[in-house]
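Chemist: Input: structures, listed below.
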Structure 1
Amino acid sequence: MKIGAQLFTVRMFTQTVDDFRETIRRVAEMGYRYVQISGAGNAVTPEKARKICDEFGVHIVLTHVSADRILYDTASLIKEHEIMGCKYIGIGCMPEKYQDSEWFERFADDFRKPAEMIRDSGMLLMYHNHDMEFEKRDGKCLLENLLDVFSPDELGVTLDTYWVQTAGADVIEWIKKCKGRIPCVHLKDRMVLPGRREVMAPVFEGVMNFRGIMNALEEAGCCYALVEQDTCMESPFFCLKKSYENLRRNGYC
């Protein structure tokens, strides 16, 4: 399992080509050799992203793109990922209209064809969870329903450790449930501050059982463990570096 950085953590610093280049330079200097592109500016085209990442020996392994592009611009999206050398095309969250209990079942109807096109190109559509996917409807949570209606070669899961824990679900149990369809994961810890305020934290800095989580990910065949921290109490670069150092200290990179 390879350790990477989810660039959404440093999204403020990836809006221009010059900023993106400096960010990749810093991320590579920390030790990361794999990244997910998410939240970058429009000026950072697939060609420019690939050239800059190649310059610093960094590989693009996953993206988050808009649901509309997945639905209506699938062929172009596939070509862009071929340019980047990226196999996994990610959807970052459930589009709002499908969150409605009356409309959720249409998600599979609408996304089936794009998922098949992506599969047939040798890539995989990846679904990233938050906490809402663990709400139960008719005895099953939404993530279970997604696993039921899509085959593993149509839809993978970028399991987000923080949001599974926030939902009150068992992270290790869900890693096991997603075995065979979890090539990428988001590593994100959870810290409780005075006043019982809960915040995101660098990996191994919070309360989550990351030794158990990492062992379960290895057993589940996860390929890329991507460090992400949506909100940071310190510089996001410091937080990415802290997570990498903690993972290295514990023998994971």
Structure 2
Amino acid sequence: MKNDPLKTSTSATASPRLLAAALFVVLVALWELLVRQSGISALVLPAPSAVATTLLTQLGNGYFWPHVRATLFTLLLGLAAGSVTGLLMGMALAESALLERVFKPYVVVSQVVPKLALAPLFVLWFGFGATSIVLITALICFFPLMENTLTALKQVDPQRLQLFQMLGATRMQTLLRLKLPTGLPGILAGLRVAVVLALVGAVVGEFIGASKGLGAVIIASQGMMDTSLMFAALVLIAAIGLLLYQATLLLEHVLLRPYTDRP
């Protein structure tokens, strides 16, 4: 009797997920046991049950929702601005060796400077609120997409590039029909990194320049010595990060399907 390929594929996909879920349950159980048996103060390390209670309570009374919306707003706006700028800059540098030699050192310098050090300057220049956080987020997620785009577009097969030149294709046609489709996996890999870093940038920006957002909740809970609330905010940040990352994987699957389905 032949095995069903669909069932085999589903089983192979479900097995790692079950293992990951089981590992999560084990880790949470060990954490709970450690806190209860060792007598660690809740100010130092709250038990998972206390974190879950705080999370559900604050979600139920509506405390978290304005902060979640504020973080998502600045995160998505900064991600969009940084990603579009990074993609366009990567394309421009890949198409012009002169632009690459002139501008890339400045781009690298902008990335090696710690963003936490720049955050107070952004607050001073643009004030408290969303503008500063969006700029910090965009600056953080700009570089991965720019670097991956530049690298991917410069690694096109020389023979295929020569074929396009022989057929009289313009530079724009070569870019749109050869370089971008060929470099799409590398560009999307940069987008995955940018999504993760965008969340980091948004939260770091809220540490300094915001009264709303999950980063602001963490700072406020630190001042109130409410460690359970801090961990609850971290759980929400992790959940947002996982959802955005999965959304990026879904986008990657959709965009790459025309190329992977070819015989």
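Any read-out appearing in this document is the output of simple, stated calculations on the displayed coordinates, not a laboratory observation. Everything numeric here is computed off the predicted structure, so don't read it as measured data. Cβ atoms are built from the backbone, for glycine too; each structure is taken alone.
Chemist: Distance in nm of label points 7 Å out along Cα→Cβ at positions 30 and 110 was computed and gave 3.4; which structure, 1, 2, did it come from?
Modeler: Values: 1: 3.4; 2: 4.3.
Computing distance in nm of label points 7 Å out along Cα→Cβ at positions 30 and 110 on every structure in 1, 2 gives 3.4 only for 1.
Chemist: Turning to a different aspect of this structure: Between 1, 2, which one scores greatest on mean projected area of the Cα convex hull in nm², for residues 54-101 alone? Mind showing how you got there, number by number?
Modeler: Values: 1: 3.9; 2: 4.5.
Of structures 1, 2, the maximum of mean projected area of the Cα convex hull in nm², for residues 54-101 alone occurs in 2.
Chemist: Match the computed value 17.1 of Kirkwood radius over Cα pairs in Å, for residues 38-141 alone to one of the structures 1, 2, and report its label.
Modeler: Numbers: 1: 15.0; 2: 17.1.
For Kirkwood radius over Cα pairs in Å, for residues 38-141 alone, the value 17.1 is produced by structure 2.
Chemist: A further question on this structure: Given a computed value of -12000 for helix-only ellipticity at 222 nm (-39500 (n - 2.57) for each DSSP H run of 4 or more, over all residues; to 500), which structure among 1, 2 does it belong to?
Modeler: Values: 1: -12000; 2: -28500.
Corresponding structure: 1.
Chemist: Moving to a separate point now. When mean count of other Cβ atoms within 10 Å over residues 222-229 is calculated for each of the structures 1, 2, which structure yields the highest value?
Modeler: On the way: 1: 24.0; 2: 15.0.
By mean count of other Cβ atoms within 10 Å over residues 222-229, the leading structure of 1, 2 is 1.
Chemist: Could I ask something else about it? Where does the value 25 come from, among 1, 2, when relative contact order in percent (Cα under 8 Å, 6 or more apart) is the thing being computed? Can you show the working numbers first?
Modeler: Working: 1: 19; 2: 25.
Considering all the candidates, the number was obtained from 2.
Chemist: So distance in nm of label points 7 Å out along Cα→Cβ at positions 198 and 214, computed for just one structure, reads 2.3; which one of 1, 2 is that?
Modeler: It must be structure 1, since only it matches.
Chemist: Further question: Suppose you compute Rg/Rh (Cα atoms, Kirkwood Rh), for residues 86-205 alone for every structure in 1, 2: which one lands on 1.09?
Modeler: On the way: 1: 0.99; 2: 1.09.
Here the read-out was taken from 2.
Chemist: Let me ask you something else. Suppose you compute distance in nm of label points 7 Å out along Cα→Cβ at positions 62 and 134 for every structure in 1, 2: which one lands on 1.7? Walk me through the numbers before you get to the answer.
Modeler: Values: 1: 1.7; 2: 2.6.
Matching structure: 1.
Chemist: Have a look at 1, 2 and say which one yields 13.1 for mean projected area of the Cα convex hull in nm², as calculated. List each step's numbers first, then the result.
Modeler: Numbers: 1: 13.1; 2: 20.5.
Working through the options, I get structure 1.
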